[in-house]
Structure P
């Protein structure tokens, strides 16, 4: 998603809240199926939680700058910070800012 900072922060908070809500609801739903049923579902529930966990993502890339900038969550711990650095490294390796610059130049006819 591309947005301004204010709108992006609202969307991010909504996404985080929904992730937490759904994670708890899924646990509650599966708590009634017994231990054996829960064992079969546990892996998928954990994978879903990881996808919704800001610590696993690390942060969001801020675009429109010359170098990658990763905005981490205000309550980031060591895991989240590590993943933010990992994400920045991936942005550099993939030359994300250069690719965006090339695309914008081509779109505006200034190649």
Structure Q
């Protein structure tokens, strides 16, 4: 059985993104804390990531480490940032389905 982690990132606070989600995200696979990791960009975090170049650079490091990123398509559309998130390489989906499946399985889910 694989150890799987899903981080739901909804906070619009830059410090939470820098010092928790993206910092932790950048080491979790390399250090073998988890076998698989996914970060869902949901709500205000979509706007934050789309507009902040410093976070985008940190995001690239996490993405290159193998962490998978998805974003809520409805949120991204409502903030007008869908194109930017797609350009960053984030898959836009209906995240409610993904979260529900994770919660009903063996995936560990944490939210910020």
Structure R
């Protein structure tokens, strides 16, 4: 089992969700986050005063999937989240040693 984490632009969330549902992903966790990468924030002007926004708003998606589904999840996220401009985001894949469905007590892949 793997935990796939994707940091994407907020306006791409619906497209990514739809793409993941199409390939059979049954659930996901979404968190609003802030951060910066190579772009190191950006400058904005408000009422004539320029100020720097150091942390850019993003959305973090977490999806627990079987090992065999990981390549399709990565492809679906990449295809649907890509704008071609700086700040499109990143995808991280981690090993998931255990999963337990609280309601039924199922564990392992059957809990996903």
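Ranked on volume of the Cα convex hull per residue in Å³, which label among P, Q, R comes first with the largest value? Before the final figure, lay out each step's value.
Details: P: 133; Q: 83; R: 122.
Top value of volume of the Cα convex hull per residue in Å³, among P, Q, R, belongs to structure P.
-11000 is what came out when helix-only ellipticity at 222 nm (-39500 (n - 2.57) for each DSSP H run of 4 or more, over all residues; to 500) was calculated for one structure; which of P, Q, R is it? Can you show the working numbers first?
On the way: P: -23500; Q: -11000; R: -6000.
It was calculated from structure Q.
For structures P, Q, R, calculate relative contact order in percent (Cα under 8 Å, 6 or more apart) and state which one comes out highest.
R
For Rg/Rh (Cα atoms, Kirkwood Rh), for residues 7-54 alone, which of P, Q, R scores largest?
Working: P: 1.10; Q: 0.99; R: 1.17.
Max of Rg/Rh (Cα atoms, Kirkwood Rh), for residues 7-54 alone: R.
Bear in mind these aren't lab numbers, they're just calculated from the coordinates by the rules spelled out. The structure presented is a predicted model; accordingly, all values stated were derived computationally and were not measured.
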